[in-house]
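These notes open a run of structures that come right after.
What follows draws every value from the coordinates through simple rules; no lab data is involved. On a predicted model such as this, the values are computed, not experimentally measured, just so you know. Cβ atoms are built from the backbone, for glycine too; each structure is taken alone.
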Structure I
Amino acid sequence: MRSASVRALLVALLGLGLLPVPGSSQSVRQSGRSDAGMVSTAHPLATEAGVRMLELGGNAADAAVAAGFAIAVVEPTMNSIGGRNQILVRLPDGSFHGIDGTTQAPYDYDYDTAPRASYGYPVIGVPGAVAGLLKLHEEHGSLPLETVMAPAIDYAEQGYRVLPGDALRMAAGLEQAREFPGTVDAYYHGDGTPYLPGELLRQPDYARTLRRIARGGREIFYEGEIAQRMATDLQAHGSAVTLQAFRDYVAEDSRIVRGSYRGYELVGTDIPAAGALAIEALQILEHFDPSSMSEAEWFAVVGQALGIAAPELRRLGSDTAAARVTSKDWAREMAARIVAPGGGAERRAPGGGAPEPSEPAVIGEPDPHGLTHTTHLSTADAEGMFVALTQTLGPNMGSKVVTPGLGFLYASTLGGYLGPMAPGERARSNICPFMVLKDGEVILVLGAAGGRMIPPAVVHAVTRVIDFGLSLPQALEAPRAVGPAGGPLQVETTPDVGWTPEQLAEMRALGLELREVARPGAFGRVHGIQFDPASGTWVGAADPDWEGSARGPARRR
């Protein structure tokens, strides 16, 4: 038996990019260009699943569903069919639709009497990812469900090569995961050791589960055989989720939230997603002129705008609240709180007085271990349909629980993980599928992974494209900075994509307090698409801080 300590060391080195991936035949392309549509995801195999649907004549919804099921297999530490998703769709007729596949507390859930836990059965809520993906397919897809799910089934049945990042995260989750036999059986070797990067992981149980969904649809997962097996296991181990809770679950229509930024239209989804937060931050930034500032000054302003917007996430949840924080009047009021440093002076938004006290920002900090969670994918087709889809388990490997024989992980939702939750409440998160339009044409489709770094990553990408004139691939290569007003500016110093020592010296010369973070993926990971209406060309970009890819069909059908 191989030494677990040696294995952990190798996994850590591979995860940090210090060793090559052994035996991997995957070709990672992190940007792509096509005149026939585009797919961008956090894993090359998920990208290929989506592209295959476009090549078969399917649309962007088919590509997103195929990629969504596939990424739930090949990036299992970040998302799962036992997790949650938020989906934003723009149809060829110009209309927008949102789908809420968020995990939910049962209608008889009692937070006060529920056991407190950070992982395990008590944190499991009713999964929503399957319902969300199936709703997207039913309402907007064009290919048969069995065709769309075929790549995911194949990856689970035939196996896939584990990428370094997932190998690192599975090793990190081993101590807790070994408490659950179904999890060890699904994601670790028979001797209980983690997979090395490049090793082949086969999951026949997961393949059988997916094949049943492909044939039986929503009914089998939420009412039939799979639901019964889940409910029996969960109830036997103290979970609040019952068979009735599965039967009650419905993927709902999300509220669409809108805003604008320097003549561009912004579109996202509302609570339990964070589209309003990103819109609010951008509309605050609209009151400042980046051309009058150094890059360091501008991103100090960006950080403060994000810090001001972040607390609003707790108060959102109604049309009235969303309308308030996405209004121009609110943005003007909040902009007056921002201080833009420059040469020892303080430059404020026009008409702004001294910054007013505000609630402590809850934007959080970059994860120091590179384990920030969630995955995002974006798709587009030649007919003008676009999909932004974010899917998550919560923390690394979610609850750490797999029901024996089913093959997939459940998300963390209850038990105090997300704080108090009312009966039937859906989990609030920083998930942020997002689109940007100019003159009625979608020019950016994006979203991000990374927990509380998701809205900041989206905002950084948008301002880099609009204010700095970068292409989306260039924007994702640019360094990021996050810092609430009055706090240190957290700056990315990851090799190759972080701020240079010279830029850091410039920031310090402006009087900024800095906190350097050198960790891949710590500032969010964006996977998006840029469309050029003039040339009819799609450019896909996968965040260079991760292992994803972007590709379009070879030619227009």
Structure II
Amino acid sequence: MVGLTPSIYEPKLLTVLREGYRLPDLKADAISGLTVAIVALPLSMAIAIASGVSPERGLYTAIVGGFIVSALGGSRFQIGGPAGAFIVLVAATVAAHGVEGLLLATVISGIFLALLGLLRLGAFIRYMPYPVTVGFPGGISVIILASQLKDLMGLKLAGAEPGPLAPKLLALYQALPTLNPAAVTVAVGVIAVIMVLKRLRPHWPGLLIAIGVASLAAFAIHAPVETIGDRFGGIPRGLPAPRLPPISLAAIQAVLPAALSFTLLGAIESLLSAVVADSMSGRRHRPDTELVAQGLANIGSALFGGIVVTGTIARTATNVRSGGKSPLAGMLHALFLLTFMLIAAPLAAYIPLAALAGLLATVAWNMAEKHEFATLLRASKGDAAVLLTTFGLTLAKDLTTGIVAGFSLGALLFIHRMAKAVEVANGQGEGFGGVTLDRDVAVLKISGAFFFGATGHVGAALDAIGERPKGYILDLSDAAVLDSSGAAAIAAFARKAARAGARIYVAGASSEVARTLMRQGLRPPLARYRTSVEAAARSVRRP
């Protein structure tokens, strides 16, 4: 049955259809897709507005991008669309380069994501340190909450709202005298309804109910609050015609940093979402297929005027909990959203912006992994340092800086820990296999991963052994990893010992370790290889 093994790039939709897709599965997917669409409807518009674009662009993203992610992706349950994690990056890109620059950056990011998948780099995303994956959502949640305070409180700023966190908070503080009690009431009411329904009726569409109740109440009493219609003029019915954004070398160079940031965060966010779906369902996703699909979805979204697409953890989890069986649930979710735009788009004009701000405030609260954050602060100094570096730089600088700095610090700490785990034991004069060694022979056992980070530690240990005129036995049976730096350190020690007239035996080395040593020049007669310490001990006694 080898010929039936699916390709690593085969979409899960084809796998499901080949396995057999029945009417009960379609019914389950339709119910789940409708449930997810109800969650995605207000959330997509809210994320778009918070990102500095009009609300329909969030719907374009969920419809086009969400359909492609499900149709071509490597997960049975992944739901694609606009994500809260991108609000900060998208808003900054729009402020710097306008909507056309955002669309170009999204297309470029899509190309990069597809290339990551084609180069089979999806598995490497799993090596992101856990404190980083907790730290940057925490920073993003704070920034999202700060970005919603203006609409949540109905504030009127003297000028444009600053982008950086500290100036933003100062401007909002100075605008407090303009606070609108009606906006605060609407926002708090939305938050309260969402929280109550989540506790008492977790299977109800709390987000949509909260937004609907707030909109009806504000309309009924003519509350003095700004609505989507007031700011944006409503939602168009249907998708626009596809088109490419203006492309030039100068434009590409200008938006390239943003595109790289979209790529980094998109790969992390989408694959983390797929992992969450795996843990909930017991299935396994294909990471490289998923990245290719995410890339194509971003290109498709931008062609229709949408913003950045990624796998969304909350909507994906909702799909699994709602009984979705296949990628058709995500495709149907996109079609349900399109149906809303075709039929009921004018109703969106009555949604208060304060209601959407309250919704995003709950999103920000849920995004911050508070328990994990506190646990990591207590876990170890290293984990706490990585966590706080990622969190602090995400707030003070930007998301990309926070992730890169956190990852770099985590990698350095890992190298340090691994280097300390390498041991060099001196066994001179001990018996091996019934053979007794005299004091002029030393057995040096190197255990662990001997790589570039450990060369200083191991080199110092070898130098401290002292001279043994007859010879040395290097026991590498427990050396799990040996890179060129470690091999060079051993070769240098062997040459030094050989100049003093000592014989060198390498015992128990695996074939890969032996090849690495030989590439560094550790070949006979400089060194002789034996299968075990016992065999080397017998050889070193021969005249």
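Here relative contact order in percent (Cα under 8 Å, 6 or more apart) was calculated and came to 22; which of the structures I, II was it taken from? Only structure II yields this read-out. Consider the structures I, II: one of them gives 25.5 for mean count of other Cβ atoms within 10 Å over residues 105-112 as calculated from the coordinates. Say which. Computing mean count of other Cβ atoms within 10 Å over residues 105-112 on every structure in I, II gives 25.5 only for II. When Cα Rg over 2.2 N^0.38 Å, for residues 441-480 alone is computed across structures I, II, the figure 1.20 traces back to II.
Can you spot which of I, II the value -10500 was calculated from, given it is helix-only ellipticity at 222 nm (-39500 (n - 2.57) for each DSSP H run of 4 or more, over all residues; to 500)?
This value belongs to structure I.
Structures I, II were shown, and volume of the Cα convex hull per residue in Å³ at 134 was computed from I. Here the criterion is mean count of other Cβ atoms within 10 Å over residues 169-176, and among I, II the highest value is seen for I.
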